[in-house]
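What follows is calculated from the coordinates using simple rules that are stated; it is not laboratory data. Fair warning: this is a prediction, and the values are worked out from it, not measured in the lab. Cβ atoms are built from the backbone, for glycine too; each structure is taken alone.
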Structure I
């Protein structure tokens with residue numbers, strides 16, 4: 001019983017160190033040999049938290065400790081998608097270099113490019129396009145990256161997508177059913 005408690009305590013220490021974004025504390029927690037893939041109630045492993053904070057040093061520590069870089073939380077988010085969602089280009093690059101799946105999507109079928117577009121990260125969107133991301137891809141609602149960026153008001157991402165061949169008249173499932181346009185784009 002005591003051994004099980006110690007393991008859980010070590011897992012919690014690792015989560016706390018990563019969430020606090022403290023590399024030295026992560027190193028110390030890893031010395032205690034926690035389960036590097038332990039999950040919280042959202043199904044998030046320490047690598048999810050490191051990716052969401054964009055801390056490349058911690059991401060590398062966890063990768064070196066053999067974490068699962070394809071860990072999926074209850075929302076279908078993988079570390080690569082978390083880094084993109086939060087606009088952390090260097091974290092995205094680190095995970096890609098470590099072999100993260102470029103075709104990964106979350107439960108809404110948002111991929112790397114779509115996560116960047118929703119949050120307005122031009123740098124991550126540019127990088128995703130350089131890796132061959134589909135500018136005409138669609139999520140579960142049928143929204144293209146252009147529609148996601150436009151809805152969120154991210155003009156610079158909209159311009160980037162248009163420069164890379166996004167179709168301005170693409171419609172999502174809602175507009176197909178209702179027969180109405182969902183978004184208006186105003187690009188200067």
Structure II
């Protein structure tokens with residue numbers, strides 16, 4: 001069987017699953033609102049308050065390889081943080097920080113300019129004139145629950161907005177929020 005891969009730009013507020021198993025009053029938006037292609041399942045998660053690239057596939061072994069931490073598939077994020085990162089904070093992220101569930105692997109971290117083609121978020125990120133913000137490009141090879149948010153908070157830079165732009169060789173590129181496209185199973 002040939003593996004099929006679908007890349008999806010998950011909007012803010014959408015669950016990274018096809019059904020809402022929550023107990024909240026009204027159902028929350030899920031992948032089923034955007035993905036009508038049958039037989040596809042998400043390879044990994046992306047928090048409801050995070051945006052960006054998700055990889056879906058119809059092939060179980062490929063799904064496991066993408067989402068299993070033992071394969072150390074790199075994931076890259078654009079992260080808007082509150083505050084001004086200094087070298088100490090950046091170096092702490094680069095060498096790994098110790099969270100409640102243990103130390104993280106070293107991350108690739110660099111200051112970056114705000115994305116030029118960034119779509120508006122609904123609701124918008126809170127803006128405070130008295131508090132600066134900055135953008136970081138962070139690549140990790142783990143996938144713990146809310147890991148990037150917890151790492152930036154640990155070094156005093158709370159995350160305001162988090163957008164995953166790459167998983168392995170698969171890239172978000174110009175895919176708009178809520179849109180999907182087929183891609184090669186190798187990520188090329």
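Values computed for the structure shown
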| read-out | value |
| --- | --- |
| Parent structure of the calculated result 20.0, given that mean count of other Cβ atoms within 10 Å over residues 12-19 is the read-out and I, II the choices | I |
| Value 1.47, calculated as Cα Rg over 2.2 N^0.38 Å, for residues 28-91 alone, assigned to which of I, II | II |
| Per distance in nm of label points 7 Å out along Cα→Cβ at positions 20 and 156, the highest-valued of structures I, II | II |
| Per relative contact order in percent (Cα under 8 Å, 6 or more apart), the highest-valued of structures I, II | II |
| If distance in nm of label points 7 Å out along Cα→Cβ at positions 84 and 108 is computed and equals 1.3, the structure in I, II | I |
| Identity of the structure behind 135 (criterion: volume of the Cα convex hull per residue in Å³, calculated), options I, II | II |
| Of the structures I, II, the one that 0.5 was derived from, the read-out being distance in nm of label points 7 Å out along Cα→Cβ at positions 44 and 164 | II |
| Origin of the value -15000, where helix-only ellipticity at 222 nm (-39500 (n - 2.57) for each DSSP H run of 4 or more, over all residues; to 500) was derived from one of I, II | I |
| Winner on distance in nm of label points 7 Å out along Cα→Cβ at positions 36 and 68 once structures I, II are ranked, highest first | II |
